[in-house]
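J.: Structures follow.
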Structure P
Amino acid sequence: MDRATLAYGCAHFGKISFWYASEVLFAYYLSEVCGLSPARMGMVLALSFLLGAAADLLVSQLLRNYLQRVDNAVQLQLGGALASATTLSALFMGTYVPADYRLGFALLFAGAFRLSYVLFDLPQNVLLSIATTDEHSRARLASLRIFFSSVGSMLVALSVAPLMSDAAALPPAHRFMLLAGALSVVAIAGALWLVRAATPARRPRP
C-alpha cells in the first residue's frame, strides 16, 4: 500500500470519528452535561442537521470547479479539519457558559460544527474520484474508508462508558474536553499527512 493511500485512510478515520462522536454523544452532552431540556436539545440537533444538509448542497455547487484539483481538495479538507476541531472543542465548553446563554451557545457552535464538517467531508469524498485513475485504485480507497469507518465507530462506542460513568475521577465536562482534544489531534494529523502525501515534492532549482 502506497503512502498516499494510507494517508487518505488515516484522514478519513479522523473525519469519520468526528461524525460518529456527533451522532452518538451530542444528545447526551447537551442534555446531561449542559443541562438543556429534551425539547431544546432536540431543537439544537434538528437545526444543526438541517443547516449541515443545506450547506452540503450549497458548498458542493459553489466549489464544484475548485474541487477538480487534488491539491485544492487536500488543502480544503485540512482547513475543514482545523475548523471542525475548533468548533467541536468550543461546543464542548458549553457547560462553562452561564445557564441563560447555553441554548444560544449550543445553537451557534453545533451549527458551526456542521458547517465546518462539510468542508472536511466534501473534499475527501471528491478525492475518491479525482485522485484515482482506475477501478482498482477506487476500490482500494473505498475499502480503506469502510475499514477506518468501522474502527472509528468502535472507538467512539468504547468511549461512551467512560464519558458517562459516575465513578470517573474527572467531571463530565473535563472528559468531553479531553475527547474533543484527542479527536482533534487525530483528525488534524491525518488531514495534514494527506496534504503532504498528495503534494509532489518540489525539486530545488539548479
Structure Q
Amino acid sequence: MVREMQRLAEEVSDTLRSRGFRIGFLEYPVGERKSIDIIARKGPEKLLIKVSYEVDNVGRKEAYELTAISSVFEGLGLLIGRKTKKKELENFVVYERHGIPAITPETLEELVDREKIFVYADRGGYYVRVDGRKLRKKREEMNMSLGDLAYLLGVSRKAVYEYERSKMNLSLTTALKLIEIFGEEILAPLKAKGARKNNYKESESHFKKC
C-alpha cells in the first residue's frame, strides 16, 4: 500500500507540474496522520490535496482540517484516490468523503484542463445536474407539456417541474433519456468552488451540485 500511495502521489504531482502548477509537499512528524499532502499553485489557483489510495481511510478530522485550511487559503480542497473499501472509483465522476470532493487522478486532469465534469456519486447511484432554463426552453420549443415529458422519462410531473427549477438533480438513467430527447446542452457541469473564509460547513462540498 505504501508503494501504491507513492505512485499515486507521483502521478498527481506529475499531472500538475505538466500543466504549469508549482508543487509543494508537506512533511508531518512520524506517526501523525496527514490532512494535506500536496499544495499546488498556478496564478490565483490554489489546490490543497490529500492523497489516499483508499479514500475511506481519510477520517472526519482530516477532512475537517483540509476544508478549514482550504477556506483560509481560499483554495480548493481535494481528495485523490483509486478506490473505496468496496469498489474502484470511476473516472470523470465526483465522489465525496466527509464533504471533500474525492476523485481519481484522471478526473483531476479533466478538472485542471477545464474539461466539464457532469456526474457525481451520491447515495443510491450516480446523478447529473440539468440547466433548468434550457430544459424548459427546449420542452416548450417542442410543444411538450410537463405531462408529456414526464411520461417519456417515466417520472412524475412534479419531478419535471423541479428539474426545470434546478431544484432536483437527475439519476444517470433519466439524464440519458433527456439527452436522447433534447441533446447534451441541457446538462449543467459541476462547478468547483473554493471554500469561503469563515464560512466552513462540515457537510458542504467544494463542488456545487445545484
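J.: Taking mean count of other Cβ atoms within 10 Å over residues 21-28 as the quantity of interest, name the structure among P, Q where it is greatest.
T.: Evaluating mean count of other Cβ atoms within 10 Å over residues 21-28 on every structure, the highest lands on P.
J.: Here's another thing I want to ask about it. Work out which structure the value 2.7 belongs to, where distance in nm of label points 7 Å out along Cα→Cβ at positions 77 and 181 was derived from one of P, Q.
T.: Corresponding structure: P.
J.: Still on this structure, please answer the following. Among P, Q, considering only relative contact order in percent (Cα under 8 Å, 6 or more apart), which has the greatest calculated value?
T.: If we compare relative contact order in percent (Cα under 8 Å, 6 or more apart) over P, Q, the biggest value is for P.
J.: So Rg and Dmax of the Cα atoms in Å, computed for just one structure, reads 19.1, 66; which one of P, Q is that? Show your work: numbers first, answer last.
T.: Values: P: 18.2, 66; Q: 19.1, 66.
Among P, Q, the structure yielding 19.1, 66 for Rg and Dmax of the Cα atoms in Å is Q.
J.: Moving to a separate point now. Given a computed value of 5.5 for distance in nm of label points 7 Å out along Cα→Cβ at positions 5 and 37, which structure among P, Q does it belong to?
T.: On the way: P: 5.5; Q: 0.8.
Here the read-out was taken from P.
J.: So FRET efficiency 1/(1 + (r/R0)^6) of positions 109 and 149 (r between Cβ atoms, R0 = 30 Å, to 0.05), computed for just one structure, reads 0.25; which one of P, Q is that? Provide the component values of the computation, followed by the final result.
T.: Numbers: P: 0.75; Q: 0.25.
Considering all the candidates, the number was obtained from Q.
J.: As an exercise: helix-only ellipticity at 222 nm (-39500 (n - 2.57) for each DSSP H run of 4 or more, over all residues; to 500), calculated from one structure in P, Q, equals -27500. Which structure is it?
T.: P
J.: Comparing distance in nm of label points 7 Å out along Cα→Cβ at positions 141 and 173 across P, Q, which structure shows the greatest value? Don't jump to the answer; show the numbers that get you there.
T.: Numbers: P: 4.3; Q: 2.9.
Across P, Q, distance in nm of label points 7 Å out along Cα→Cβ at positions 141 and 173 peaks for P.
Here, each number is a calculation from the coordinates, and none is a lab measurement. This structure is a prediction, so every number in the text was calculated from the model and none was measured. Cβ atoms are built from the backbone, for glycine too; each structure is taken alone.
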